[in-house]
Structure I
Amino acid sequence: MTPIEAIIDQFRAPHSKSIRLEDYDPGWDGDHQLPKAERKQFAEEVLSKDVTALAEMQDRLYAANRWSILIILQAMDAAGKDSTIKHVMSGINPQGCEVYSFKHPSAEELDHNFLWRCAKLVPQRGRIGIFNRSYYEEVLVVRVHPELIAAQRIPDADLNDDFWADRFADINAFERHLTRNGTVILKFFLHLSKTEQRKRFLKRLKDPTKQWKFSPDDLKERAFWDDYMKAFENAINATSTKWAPWYIIPADHKWVSRSLVASIVTRAAESLDLHYPKVTKEQRAIIAEAKKQLEAEA
C-alpha cells in the first residue's frame, strides 16, 4: 500500500462496522509531523498530478465505452461541493462528464418514487457523472424534516424505523444494480465543522461577489445541525458497502478535501485497467486506405 493509499484508507467508511462522525476530524489537524504549509504544498502537488492523470484516464474511459463512474457529493451548506467539482474536474473533457445538482423536487418528480429523478440521470457508459446532492437527500433532509413526506403521497406511509430501513435497502439495491452493470460509485461526505461553516457564511455575507449564494434557509438549516449529523451518520452506516463505499472527507481545509477526492477518483479509474479499443484487421485496412487517399491529395 502506497502512502497515498494508506491516507485514503483512513477516510473510507467501513462496511462491516458502524462509525461515529465525532471520531473524524473535519480539519484533519491531528497527528501530523509536517507543518501546515508543507502539508498544503504536498496536497496541491498531489491534486495537480491527479487532475492530469484523471484527464488522461477519462479519455480512455470514454474511448473504451464499457464503464461509467458516478460521483456523489453530500454535505452541509458551504462545505465546498461546487469548488471540489471545479478543481478536481478542471482537466476533464466536458463531452465525457455531466454534473447535476438536485434541489427541491418538482411536481413531476414527486409523482415518482424517490430514486426516479436521479436514476434517469446516471452516467452512460464511458462517462463520468457527478451528483451534487442526490437521492440521499431523501434520508437526510427528509429525515430531519419528516413533514416533507406528505408531499410524496406515499400510501400508508408510517415514519418509523422500518420506513428508513426500507429506504436504505432500496438505495443499496439500486447501487448494487448499477455496479453490477458497470457503474463505479464513489460517495463523498464533505465533513465540515459547524465553526468553519460559520466562518464561510460570514465570508459570503461580507463579499458582494458571493452574497448571491446566501439564502435565509442556510441559517434555518444550521439550527438543525445535530439532527443532520445524526442523519448523515445513520445513512453512512447503512449504505457504505463494498460496492459503493462512503468516504468521510475532512472539509475544513479545501486543499485537503480537493486533493483527497481527486486521489480517490483517480485511483478508482486506474483500477479499471482502461485501454483504447483494439483496431481489427479490417479496420487497419480501412485506415491504411484512408491514409493513402489523404496523402495522395497532397
Structure II
Amino acid sequence: MADLQGKVVATFEARRSLEMAGLIARNGGVPYTAPALREVPLDNAGEVQAFVQGVIAAPPDIFICLTGVGTRALFERAEDRLPDLLEALSRCTVVARGPKPVAVLRQNKVRIDLVPPEPNTSHELMDMLRPLGLRGKTAAIQHYGEPNEFLRNALWAEGAFLREVSLYRWEMPEDQGPLLGFLSDVQEGRIDVVAATSKSQVRNLFGLAEHFDQGEALKAALGRLVIAAVGPVTAEEWRAFGVHVDVEPEHPHMGHLVLAIGEYLSASRVPTPLRDSSLRSE
C-alpha cells in the first residue's frame, strides 16, 4: 500500500473516476476529481457496417484492437453479423494493444495472437509487427477517440494497406465546472499532486485554460506541484506543454500510478501547501 500522506491528488478521469478516487483514498490521499474528457459515440453506422462487412468478406491479414471500449462498441454495432465477424477474426492475426482490449476479446472467445509488452504504446506494437513482414499485407485498425497517426503512418511506411474504423471520439466534458474549479484551486495552492491517465486529458486541460487566458498561469502553478503521468505517451504530452513530470510508473496502470506517487512522496518529503476548508474533494 502507498502512503499518500494526506495529499490532495487531482485526477481527470471520467469513466473510471470512482475507481481512481477509491485508489487514492485507500492509500491515504484526498481525491480531487475534475473530469477532462468524455467518450462520445460516433454517428457513423454506415461506415461501421461497411468495415464489418469488409472484414467478413475478405479478412485482413492483421486485425488491431487499440481499446477495450472501442472493441466492445464494434462488436455491439456488428449486431446480427457478430458471429460472422468473430469467425472472420479467427482467420486473422489478432493484435490487442493492452489489457483492456484483451479482456473484451477473451469475453467473446477471440484468439489473441499478439500483445505488445508494457507500456503497451504504439511503438512497442510496431516493434512486434515489423518482423511479420508487412509489405503488401492488409491491416485493419480499431482506432480510439482520435486516429492514431503514428500507427497509421508507421504501417504505411512498412508497405501495409489499411482498413480503419472509429467508434467514438473524445470531447470536453459537458459539465466543465469541476475543471474550471481545478484551474482556480491549482493556482491557489489547494492541490498537491496532479495525475493524468491520458494525453487527451492534458490537452483538454490546457485547451480550457488557454480559452480563458490562463495557460501560462496553469503552467506556472503546475511547476510547483508533483506531476504524474500513467505512461510515456501521457508524460510526453505534459512535456509538450512545458510541464515537468515527476512520476511515471514502470507499469502503465492506475494502481501502479498511485503506488508510484506514494513512493515519490515518501522519498521527497513534499510539503503540503496551506489550504482552506473550502477545498472540494470527492
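Since every read-out is calculated from the coordinates, none of them should be taken as a lab result. None of the values given here were measured: they were computed from a predicted structure. Cβ atoms are built from the backbone, for glycine too; each structure is taken alone.
A value of 21.2 was derived for mean count of other Cβ atoms within 10 Å over residues 139-146; which structure in I, II was it taken from? It traces back to II. Taking FRET efficiency 1/(1 + (r/R0)^6) of positions 27 and 107 (r between Cβ atoms, R0 = 35 Å, to 0.05) as the criterion, the top-ranked structure out of I, II is II, with the highest value. Have a look at I, II and say which one yields -15500 for helix-only ellipticity at 222 nm (-39500 (n - 2.57) for each DSSP H run of 4 or more, over all residues; to 500), as calculated. Comparing all candidates, it corresponds to I. When FRET efficiency 1/(1 + (r/R0)^6) of positions 115 and 187 (r between Cβ atoms, R0 = 25 Å, to 0.05) is calculated, the result is 0.95; to which of the structures I, II does this value belong? That value comes from structure I. Starting from the value 23: which structure in I, II was relative contact order in percent (Cα under 8 Å, 6 or more apart) calculated from? It must be structure II, since only it matches. Quick check: 9.1 is what I get for mean projected area of the Cα convex hull in nm², for residues 11-130 alone, calculated from one of I, II. Which structure matches? Derived from the structure labelled II. Quick check: 0.50 is what I get for FRET efficiency 1/(1 + (r/R0)^6) of positions 91 and 195 (r between Cβ atoms, R0 = 41 Å, to 0.05), calculated from one of I, II. Which structure matches? The correct label is II.
When mean count of other Cβ atoms within 10 Å over residues 83-90 is computed across structures I, II, the figure 15.9 traces back to II.
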